[in-house]
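All of the numbers you see were taken from the coordinates with simple rules; none came from a lab. Computed from a predicted model, the values in this text were never measured in an experiment. Cβ atoms are built from the backbone, for glycine too; each structure is taken alone.
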Structure 1
Amino acid sequence: MTNLIAPLRGLGVLLLSPMILFAQFTEEDNRVINEFIVMVKPAHSIEVLLQSTSSLKVKEVLSPRMNIYLLERNSIASPNEFLLSLQQNEHVKLAQFNHTGIKERSLIPNDSYFNQQWNMMNTGQGGGLPGADIQAKDAWAINHDAVTCAGDSVVIAIVDGTIDLNHEDVNFFNNRSEIPGNSIDDDGNGYIDDVNGWNASQNNGNVQGNNDHSMHLAGIAAAKGNDSVGVAGVCWGAKIIPVVYGSTTESNVVKAYDYVREMRLLYNSTFGTKGAYIVATNSSFGVDFGEPSSYPIWCAMYDSMGYVGILSASATANLNIDVETQGDIPTTCPSNYLIAVTNTTRTDTRNSGAAYGKTSIDLGAPGTQVFSTYHGNQYNVMTGTSMSTPHVAGTIGAMYSAACCALIDYSYEHPDQAALLIRDYILEGAEWISSMNNITTTNGRLNLYRAIVNLNKYNCDSCDFSIGINKTAITCKNSNDGMLSLAIDSGSSSVYTILWSDTSSNANLSNRGEGFYTVTVTDSSGCSRFASVELHHPDSVIISNVTFVPADSANAGAIHIGAFAVNEPLLYSIDGINYQQTATFSIPSNGNYTVYVRNSSGCVVQQNVLVSSVDELDVAGYELKVYPNPVSDELTVYILQFTVERTTLQIFDAMGRKIVEAIPTTTNFKLQTSNLSNGIYFLSTESAHQKLTHRFVVNK
């Protein structure tokens, strides 16, 4: 297939006109007709250019290293003629008009229910956190096709129950090599009448049914986008091949996966004339508490599919468990071709009913109250790790459709290695969120846009140099002390042009804040390489309370520090030098102390505490209670011995963000929680001498 396609691509280059070097002089509405962006030739100076063209002056230096300037003219000559004279000037390498009208490249589809798809674009609907989504609209602006550079139709296998093949919003695979109903294996793949897929339970091609679970998964992964109907899937309109595993017997799972493998293997071996270009399987099923040692053949199927070019996305358990200690199948299977997924909410928290695991679960994806397709041309909401997983399966499909021709060519020769590259780009593009930190391999949530951008890491232009980025993490939340250092493994060129996404042109960047940074390095021949990295704020460290036992003439006193940071280990100190894992310290006497808490990235928070006898403090019995817990719309806060002048109430979400602050006016104080989304929160109250925190849950 590679040899047949390459000559056609070459012909496209021959059609380019030499005049491409000059501006195409159309009447563009967004030109700034008296401003020009000019790159001066190496070894030439802007001063000499200005002397040769007296009607120009420098308005701004855009890139000193690259000799790029914004020039302003004072001339009555035609703008087009003036630009042409600039382009032909002996001191000028490139010249163009300055332009306005640059806008964010995003694509918001017109599907009728898209406003309910917080998972794709979270604007805060339903009490969500804006931006707590997979950044789909920005990814779709880059690519929203479901066909590769070489013309392969991307296929995603939904291994689940029966499915509604007549749904208006999903494209289903049709095996044109198979004649329906003739009871003959027309395509020679070992399966009779598998026109739309395969039913492993019944050993036939009957996949039609009304299973809403499988229909919901298909819509998340690949519902048609921008068609004014229903919803938009991650990979718009990719073909869905349903594979029914039927009963809960493991043997049916193996048979289902084997069908998927055979169809992709047939596609590979016939150069696309038969079979299906299946790039991903979605498996939203499993065995709670299962161990890989008991399921070696099931686990081995992921490698078997991976070798022919198929990545598998699998849902972890809908249980609040650590799979590293309690087990789960298939998400603890040791395959590099398996991406294990847990469930995140519209506020970027982990769903409290979803499993996790630092070495087995790769990332989170939206799975709580996700709106997608139902049977009978219906649409509805479902929740579970099942809903998280097709976001990843759809992303795999989107990656293949957006990949450059060189990567697709490579995938024909090395389908297994290309699949691993796609997997790496997805995981490297995961967006760090506090709720996934230290409980997933990436510490993050799926980000479709970043995954698509990471495709640029592949050496599509065959440059003879490579690049990498070393980073020094941000130490504390809201600090801007991150550092990035570009490393270039030089090729034949000795001169490289560097351009970061924040417009910097230096190899080393310091004092950088939170963000997704990309860099493009171009050699003297014009060949470019790309790299990306994320700087994120670490978990917020919050000192929730500091309690003490006063010293007296017979006994030493003690200080206990209560603190938390989501999913992050903490160290404690009372001198700021010697830190320990335990939060209790013995003190020789009463007095003023400073307590320190440090997280794994070196962020330190501190708080002063006065250790004195209780009667000196006059806060005997100081106590904090909340009810009901869980709460729906109104929380009652009970503060014993409260003093209004020196007590404040604050509510923090699970990521340490302060979202409510109030001053109580009575001992039983009412706080409205109707505007809070479901999840875990911390109520903190601080007096002159104490700070107490109480955990509560919002469940509506």
Structure 2
Amino acid sequence: MKQKTLTSVVLLSLCTLLVSFFCQRNIDSQETEPFKQQTYIADWDIIREKGNLRIITPPSEDLILTREGIPLSFEINNAKQFAALNNLNAVVIEAPAYDSILPWLKRGVGDLAVASLTVTEERQHSFLHSRAVKSVREYLIGAKGTTVEDLSYLEGKTVAVRRESSYEGTLQKIKDSLGINLQITYVPGNMHTEEIIYEIAQGKYDYTLCDSDIAGAVLSYIDDIDTLAAVSGYRDVAWFMQSQSSEFKNILDRYLTEFSILGELNYLSTSDYPQIEKRNTIRFVTRNNAASYWIHRGREIGFDYELMSAFARAHGLNLKIVIANSRDDLFNWVNEGRADIAAATITKTVEREKMVDFSVPYLSTYEVIVTAAAEDGESSIKTVEELQNKDIYIRKGSSYEETLKRIKREHNLTFNIHLLDQTTETEQILWKVAQGEYEATICDDYLAFIELNHGNNIAIGPKVSDKREISWAVRKDNPLLKTIVDEFVGKSDYRPRSLNYNILYNRYFRTQNQRQSPQARADIINRLSEFDDLIRLHSEKRDFDWRAVAALIYQESKFDPEAESWVGALGLMQLMPATARQFISGDIKNPKNNVYAGVRYLNILKNRFDRSIPSNERFNFALASYNAGYGHVLDARRLAESKGLDRDRWFDNVEEAMLLLAQPEYYRNARYGYCRGQEPVTYVRNITSLFDSYRQVLD
């Protein structure tokens, strides 16, 4: 990023003055209390009578990228399948934080808590729990290289944990059994174990406790931290129910026994479809990118991901996602038995057909020339011959390099090929084309469609390759699985050109109605919209400047209460339905409901950042979280610090790191994985700029 202009500095000062501190307290029951009419205590007879299974989960924004072990999203999908098998509607209720899940269950907000919770004596006094879904050990976590021969090492040491967590109970038992002076530091109840471990890496805390499965995932992307000693034997992780739900527990346990979510999932398996069907789980390996699979606003999305989900649903199977580190791993992991199917917009080639079998194609692509859009929205290059004397930017070693060399030979053209580093992603090149930094590039057309769908100022020129087919890949010795996949791709409700397929295709690869540049001015009666009074009412209740919230609403929906985004966000403030249901019942698009819930959610996001951070910076972080998800902002703050940037300042610091999260070398080691970092960067800058316009013309 270039150095901030004087205007940016003024904006930051204004935000400091105009967006004041919120009430100096943690998020209390007023902020997190769910709507009352959903609260009731239910055993199996009432659950069946109402027809709903209410599943309490952690907030979706805390969904982490699938790595080792069984991801929480898989457990939630398994609970949904249990509901479907019993003809129940699965209603997922997201608690605002882990420390709200069991209190909500106890109050009757839900019937089942699915949150990777450890079975403890204290929890067994208040709740029933299912049979174990996995077993874990608790480990002492601290600086790598620390030697811990036995737990007496903890004499005089300080260990940070959440109050009333299973880890607190373990520490109390260690203190009592060894008679040592162990100090417990309590962190906020909504602070997750991964965040505590990161604070240890930064020197804020000395030690914490962590379950073995969490440690396996977290230590893969946080350096200089290690497991120092086991502090418990193996302990069960289970799903929790209200204490009166004995019949429900019996039925659920029978399901978990028959369709164990452990079994072969943690082992290599090269079995064909009958064994896959018996284990009740289909394992897909994919890539963490915008086309295939990524986490956006706490939701798993991607064209391939949605087709994988449809395949699993169609065959009554649980879906397990495995993230490959490279394109080569896609085929290696299938052949090794770590996954059953590879699905990552894979182009079928002669060389690849030697390694795996390909399904019938579900997508096709051409390589195309891409430029910035001209005033008429068209590309400035309309024929291949118009590449003459142009500057074309591509990634070194990509297939596009060979295409450009072929064009030079076949058309006798002279143009400049600029080869970029092999770590450069195509979307980064397309962003620079849109901004005018690069004159042109070439890429697969579906990658260009994704950028168009996100509103980037690019235009697609002529095709420069033959059509190439994209398919799923399976092991060569799994003919029955290949037959099942071919039937799904070729004959199911998601076959190419079917209604369901076209809906998905248009969602990811066809341009939506793009909004104009966010340059809006108040009209002659000193108003922005018919919703000004409503925005002011709820903004002032949360100590927001209403004009800043209005700028966010304009950026999200242009004050259109009927707006729907391509990922399913609704209304003026473009709320995801799962987020809105934390605060309201009824019509999410209703402006009164939507603004009330949206402002409360923005307030919660701001309060999740440490109050030692200046208020204007917490507001910037809240905006970025509102756009991309809280988890991606945490990743960017961690990355900023590792790069010598200020993790507590957004402009020119954390926003720089956010841009890096689109690059594999950075997002592979990020807790929440890949992020289209350009979007939150542009989003925050647009809103602060628009806020300045509103400030100047509105009282």
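Out of 1, 2, which structure matches 0.05 when FRET efficiency 1/(1 + (r/R0)^6) of positions 291 and 659 (r between Cβ atoms, R0 = 25 Å, to 0.05) is calculated? Spell out each step's value before the answer.
Values: 1: 0.05; 2: 0.85.
Among 1, 2, the structure yielding 0.05 for FRET efficiency 1/(1 + (r/R0)^6) of positions 291 and 659 (r between Cβ atoms, R0 = 25 Å, to 0.05) is 1.
Where does the value 9 come from, among 1, 2, when relative contact order in percent (Cα under 8 Å, 6 or more apart) is the thing being computed? If you can, show how the numbers build up before the last one.
On the way: 1: 9; 2: 15.
Going through each structure in turn, the value belongs to 1.
With Cα Rg over 2.2 N^0.38 Å, for residues 563-650 alone as the yardstick, tell me which of 1, 2 scores highest.
Details: 1: 1.38; 2: 1.20.
Checked 1, 2; max of Cα Rg over 2.2 N^0.38 Å, for residues 563-650 alone sits with 1.
Taking -5500 as the value of helix-only ellipticity at 222 nm (-39500 (n - 2.57) for each DSSP H run of 4 or more, over all residues; to 500) derived from one of the structures shown (1, 2), identify that structure. Can you show the working numbers first?
Numbers: 1: -5500; 2: -12000.
Source structure: 1.
From which structure (1, 2) was FRET efficiency 1/(1 + (r/R0)^6) of positions 211 and 555 (r between Cβ atoms, R0 = 35 Å, to 0.05) calculated, if the value obtained is 0.00? Walk me through the numbers before you get to the answer.
Numbers: 1: 0.00; 2: 0.35.
Label of the source structure: 1.
As an exercise: semi-axes √(5λ) of the Cα gyration tensor in Å, calculated from one structure in 1, 2, equals 48, 41, 23. Which structure is it? Kindly include the intermediate steps, with their values, before the conclusion.
Details: 1: 48, 41, 23; 2: 40, 34, 26.
Value 48, 41, 23 for semi-axes √(5λ) of the Cα gyration tensor in Å corresponds to 1 out of 1, 2.
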